[in-house]
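Asker: Next come the structures, one after another.
Bear in mind that the values in this text are calculations on the coordinates, not laboratory data. As the structure is a computational prediction, the values presented were derived from the model and not from experiment. Cβ atoms are built from the backbone, for glycine too; each structure is taken alone.
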Structure I
Amino acid sequence: MALKHIDSEPENPFCKLVNKQRIAIIPEVELESGDVLTEVPVAYKTWGKLNERGDNCMLICHAFTGSSDVADWWGPLLGPGRSFDPKKFFIVCLNSLGSPYGSASPVTKNPETGERYGPEFPLCTVRDDVKVHKVVLDDLGVKQVAVCIGGSMGGMLTLEWAFLRDYVKNIIVLATSARHSAWCISWSEAQRQSIYSDPKYHDGYYDPSDPPASGLGAARMSALLTYRSRNSFEQRFGRKNPNLIKSLQGKTDPPSLQRTPSTPKEEHWAIHNEGHRVIFVIKGQKFIDRFDANCYISISRKLDTHDISRDREGTVESLLSTLHQPALVVGISSDGLFTYTEQETIAEHMPNAVLERIESPEGHDAFLLEFAAINDLIIGFLKGKCPEIMNAPGIEWEEEPVSEVKESVFGEAEDVTNW
């Protein structure tokens with residue numbers, strides 16, 4: 001039976017942030033936990049046209065706070081002649097469960113109650129994402145995925161997709177892991193605690209019009225620190241003026257006092273409170289406006305479950321050795337979150353993997369910033385592994401040309417870039 005597809009989700013205000021996506025409705029899905037969801041929305045976007053054989057699909061998997069709109073967060077890679085060429089590939093990106101951008105999540109409606117799921121939305125895993133996304137791809141007519149690509153959380157999905165060995169021909173993973181590390185899980189817990197500590201959190205039963213914004217903003221700030229490197233921060237924010245009072249001259253903090261200290265008491269106050277609203281001053285407000293706290297918790301817990309050896313026979317290493325697809329593994333030299341060593345482990349144990357290293361001071365976020373290097377690596381890989389698609393005449397498609405995105409809405413990297 002064909003799935004129902006809709007254009008919008010009126011009850012979900014975050015859904016309208018994504019330009020021209022579609023939403024497939026799956027009648028019923030059983031999750032790994034055993035919980036059953038009904039009338040399950042799965043948001044997606046496509047570029048290009050599926051060929052007659054249904055085998056030119058390029059599946060792109062988004063990161064933690066990403067959406068189905070690849071043009072927003074990986075825009076420089078999308079377009080004719082680039083890595084993600086809609087004249088060569090039928091490009092699909094599907095939104096993960098738990099995300100606020102259209103797929104089933106804490107901000108979507110529970111058909112049984114007619115209300116938002118909120119904190120009662122069940123735990124979803126990376127494998128659950130693959131399961132529901134496969135249903136949508138089948139409905140779209142995809143017979144085989146020519147290449148699956150993802151970075152960070154998207155790389156986790158890509159590795160799980162690789163276990164569909166006859167369905168996925170090639171994979172490209174960037175800055176990811178085969179098992180979520182204790183280091184990453186600990187950072188996620190610290191970020192969740194920031195949300196829990198906000199008095200407006202109310203165990204997740206908060207008013208959507210008055211969410212735990214301070215807690216979510218603090219969680220995001222903590223995450224952003226892990227996305228970059230020490231040297232990246234030194235380059236941008238290295239101390240140039242050690243005089244704190246002088247650095248405060250001319251600053252205001254409405255509706256509070258004038259920030260220019262005029263008395264000793266005001267000097268002490270200014271030093272004590274400097275930065276206490278910084279999450280709203282430096283693009284934190286942008287993230288708070290575009291994301292939901294319960295969704296942040298939901299996706300972070302999804303990441304915590306990631307381990308390709310979970311409930312499978314064998315170790316991470318032995319299971320990687322069973323994935324025989326050609327693979328491009330890309331690591332970032334300064335990544336402190338998904339370390340280069342973890343990329344080495346993936347590449348070492350996958351029989352047909354090639355490891356590439358990008359030298360960048362930008363830390364984990366380099367997979368969303370070093371576009372030129374990534375574009376060259378992906379095109380080189382595709383020319384070698386997908387020659388039948390890369391060398392074929394382009395397929396015309398009727399959609400409007402891919403437009404350049406001036407400022408990312410969903411990118412992990414954007415907040416720090418604009419500090």
Structure II
Amino acid sequence: MTVRQAVFLVGGKGTRLGGLTQTTPKPLLEIAPGVRFLDVVLEEAARHGFTDILLLAGHLGDQVEAAYQGKRVREAVVRVLREPAPQGTGGALRFAAEALAPHFLMANGDSLFDFNLRALARPLSAGRLARLALREVADPARFGAVTVAGDRVTGFAEKNPDLKGPALINAGLYLMDRGVLDLIAGPCSIEQDVFPRLAESGRLEGERFDGYFLDMGLPETYAQARAEVMGRRVRPAAFLDRDGVLNVDHGYTFRPEDLTLMPGAAEAVRLLNEAGHYVIVVTNQAGVARGLYEEADVARFHAALSDALAEAGAHIDAFYYCPYHEEGAVARYRVANHPDRKPNPGMILRAFADWPIDRARSFLIGDKESDMAAARAAGVAGRLYTGGDVAAAARAALRGD
């Protein structure tokens with residue numbers, strides 16, 4: 001089953017930031033006018049397809065509630081739980097037990113690791129209760145170090161000025177099985193009390209990921225967040241046609257049970273994810289106008305496609321579709337030359353308005369001349385897919401071939 005819940009720990013006091021966090025929770029510090037650090041963290045979770053976001057608050061938790069309770073972030077809905085007293089990261093999880101899904105992503109709300117979260121959220125191996133995202137750093141002294149054998153975490157070294165690098169560190173993001181709650185009887189630290197026990201019993205995985213990493217726990221790293229994070233949100237987009245590129249085109253395909261991925265499609269999407277591109281589907285769906293299916297059917301098919309890709313550690317950031325056609329049987333969809341219908345560029349232009357996209361480095365992969373025309377009209381490179389391995393087409397597009 002696809003993991004859709006993301007749990008963020010936002011209850012720490014942030015004492016190393018001094019006066020900055022006396023009246024403001026650390027993750028709620030602004031990094032740009034009107035933009036909190038946590039806003040960016042939640043946006044990352046939402047675009048990776050996590051739709052149930054749970055914030056575990058403590059210190060100044062009333063501010064977290066006021067800012068986020070019930071908030072929508074793209075397709076995600078945010079809930080806030082306030083622990084009545086500090087219980088450590090493990091105790092906070094136990095406090096939230098009734099709200100937890102069978103499997104969930106867990107992360108610190110005061111750090112940002114720019115990598116493919118769906119790769120971390122793949123199903124756990126048999127017998128494992130958690131998977132840690134690991135990152136290699138030159139100086140592990142401030143973080144501690146993690147030792148691994150293959151994909152199994154074997155041990156931890158505490159923070160120590162004598163620790164030498166490079167070394168793997170715990171990046172503060174985890175895929176968790178709800179069964180880990182059986183190891184939490186009361187207040188404790190997940191990192192110091194639970195993970196070592198899981199490692200000792202062979203039930204803890206670790207996987208190294210590369211990408212931009214920032215823990216804003218120090219004055220200098222908070223300054224770094226203010227200088228860097230917003231600019232890093234601007235990235236190229238890979239626009240993908242749907243039928244005939246991602247899924248086999250059976251002719252007005254809309255039933256989830258008819259979903260068959262094209263050869264290499266899941267690998268292609270994951271390659272694009274890990275290259276740092278937004279991956280955005282732009283698809284004509286004239287079957288809605290023709291009365292063959294409804295917009296709700298399009299949404300269900302896209303949900304099934306998202307689930308199939310998630311199993312391979314891949315995700316689509318956004319779906320845009322055009323239900324209009326000049327020969328529509330349904331009156332409200334009978335529109336001639338709708339600006340969204342390819343070869344018109346409307347869907348791409350809407351994505352430009354909705355996302356911080358680097359247009360110059362963006363491209364579209366499609367299997368029809370109408371796709372190429374839409375790309376030209378939007379000012380992005382068009383890559384015509386003529387069959388075969390979709391992943392090969394994605395690699396070629398990334399190389400600029």
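Asker: To which of I, II does the computed value 1.00 (FRET efficiency 1/(1 + (r/R0)^6) of positions 135 and 231 (r between Cβ atoms, R0 = 41 Å, to 0.05)) belong?
Answerer: The read-out was computed on structure II.
Asker: Tell me which of I, II gives 16.5 when you compute Kirkwood radius over Cα pairs in Å, for residues 95-214 alone.
Answerer: Going label by label, the one that fits is I.
Asker: Determine which structure produced the value 2.3 for distance in nm of label points 7 Å out along Cα→Cβ at positions 7 and 111, calculated from the coordinates; the candidates are I, II.
Answerer: Derived from the structure labelled I.
Asker: Between structures I, II, where is mean count of other Cβ atoms within 10 Å over residues 23-30 highest?
Answerer: II
Asker: Taking relative contact order in percent (Cα under 8 Å, 6 or more apart) as the quantity of interest, name the structure among I, II where it is greatest.
Answerer: I
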